[in-house]
1. Suppose you compute helix-only ellipticity at 222 nm (-39500 (n - 2.57) for each DSSP H run of 4 or more, over all residues; to 500) for every structure in I, II: which one lands on -11500?
2. Assign the value 3.8, calculated as distance in nm of label points 7 Å out along Cα→Cβ at positions 172 and 212, to the correct structure from I, II.
3. Among the shown structures I, II, from which was the value 38, 17, 9 of semi-axes √(5λ) of the Cα gyration tensor in Å, for residues 52-115 alone calculated?
4. Given a value of 2.2 for distance in nm of label points 7 Å out along Cα→Cβ at positions 60 and 244, calculated from one of I, II, which structure does it belong to?
5. One of I, II was used to compute distance in nm of label points 7 Å out along Cα→Cβ at positions 204 and 220, and the answer was 1.8. Which one was it?
6. Ranked by distance in nm of label points 7 Å out along Cα→Cβ at positions 76 and 148, which of I, II sits at the highest value?
7. With volume of the Cα convex hull per residue in Å³ computed per structure, which member of I, II shows the largest figure?
8. To which of I, II does the computed value 35, 17, 14 (Cα extents along the principal axes in Å, for residues 124-163 alone) belong?
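Readers should treat all values here as calculations from the given coordinates under stated rules, not as data from a laboratory. Because the structure is predicted, anything quoted here is derived from the model rather than measured. Cβ atoms are built from the backbone, for glycine too; each structure is taken alone.
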Structure I
Amino acid sequence: MLVGWGGNNGTTVTGGILANRHGITWSTKEGKHEADYFGSMMMSSVVPVGGDAEGNNVHFPFTSFVPMVHPNDLVLGGWDLSDMDLGAAMKRAQVFDYDFQEKLQPLMKDLKPLPTIFDLDFIAANQSDRVTNALTGTKQEQMDQVRKQIRDFKLANELDVVIVLWTANTERFVDVNERIHGTARNLLAAIGRGEKEIAPSTLFAVASILEDCPYINGSPQNTFIPGVMELAEEKRVFIAGDDFKSGQTKMKSVLIDFLGSAGIKPTAIASYNHL
């Protein structure tokens, strides 16, 4: 389940999985394309196992060594601030080629995100124009609704495991306070009191942990405050992540250091959409 399912990341990963699952082909100016998982660490990686009689290296697919769920078997769902269906959201994202979008449209148009937690204090003000799908109530009530959404999704799709992944907007950093964020007990009590300095991503993380769901954070924000870490350890639930684009960010840092040392002062860096 993806938080921010209707965004660029959510529509792209959903479209990619559906294209592979249904064997979709599409045309571009370069010619015909077929869906594949090239670029996927899980599906494309190989492991060296030795050499043959001629001295050539022999590699086996990573998936032949480690039993893993195939991406085509994943059940996808999630939340978004906008109630726009994923077909329309895919067109808005403008990541896929036009013909590819047309092939995916019948598979994407009936996918609708669940209402999500919205707090304007934690994200850019321009996002308020998109909000048509927000939960209401106190922080405790919103978190309880997310827990129920997870349970309902798991039951409806007869799933063994639900993994929650944050791919929504990057939040501002939380001003960590021991009384609010310092321990699992303090955090749960603070949510019950409706303390303002508790981010939506933290509410999602706590809801996931309490529902025994691994939680992956894909944005550079301090979602995993001490109370969340302690709660995950207590419940023995896996949590991970601090940014999907860490590689791109690290590359910029390395280049800046190199160029600066060479006496070249960059005035700006522009990045291409990582999708």
Structure II
Amino acid sequence: MSIELCVLASGSAGNCTVVRTPAGVLLVDVGIGPRTAAQRMAGTGVCLADVRAICLTHLDRDHFNRNWLGTILSREIRVFCHFRRVDELVRLATLGADSSPEDAERLRALVTPFQHESFEPLDGLAVNPVLLVHDRLGSHGFVFDGFGCRIGYASDLGRIPETFEEDFEDLDLLAIESNYDRQMQLDSPRPWFLKRRIMGGWGHLSNEQALEAVRKVLRRSETRGLKLPSRIVLLHRSRECNCPELVRRLFTRDARIAPRLVLAEQFERSEWLRANGQAADTGMQLSLAFG
């Protein structure tokens, strides 16, 4: 048995990742609309009708798209959201004249709040939330643990938590953001307040910071005699202030990372990635997104 991951979209225009398990399918974030998600799923062996749960890292527009409201309600999809963000989630999802107070109540009934403890969105799959520093209200990474596999997912980190390597140890697959190249960010025409927000420890990780975080996980695994992740997936790459060639050149200097590296894309899905490191047979071989 295994857990498989397919990144449908990753970046500031929307984030959405499919996690497939023997117990069913869930999504991490829904920052692209359901129609786009359905189009990206075509040919993967899963569809919207298979989605049983959604785990939200946070509620920025590129991680939660309110167009999902109708799909969530009609298919009764369970939504897992941090307890401090539930009211905001309901408010954002039901904005506009096309929503009713009844929609808000139906959505609230489908939301399961989490705090620090692990939760179980699918039978046999435990999810351990990891608090991350991102903007004013923070974000959450997740460790999916079940069916003999562990997958770590961390985007919009702000900065590397002190306990990062402990929280994300003994993984079969690690997905982590590598958002920007520092020099490209500094040289960009973006306003300074935005650069400061992104680079100031509350926004996103640079390529170098992401590499440091990955190396911390690898060092801990080696020191403790644990397995190394079979795939290292880099998420949320900036289209304005990063470059796939720069990312690849930096990360492949580490011989442990080079054969495991996958770059997630904004407008193309990844292949199915098994936690044991072998591509799943979906009847269609998808190309790795190396830019």
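1. For helix-only ellipticity at 222 nm (-39500 (n - 2.57) for each DSSP H run of 4 or more, over all residues; to 500), the value -11500 is produced by structure I.
2. I
3. I
4. Label of the originating structure: II.
5. Source structure for this number: I.
6. Comparing I, II by distance in nm of label points 7 Å out along Cα→Cβ at positions 76 and 148, the maximum is at II.
7. Between I, II, the highest calculated value is found for I.
8. II
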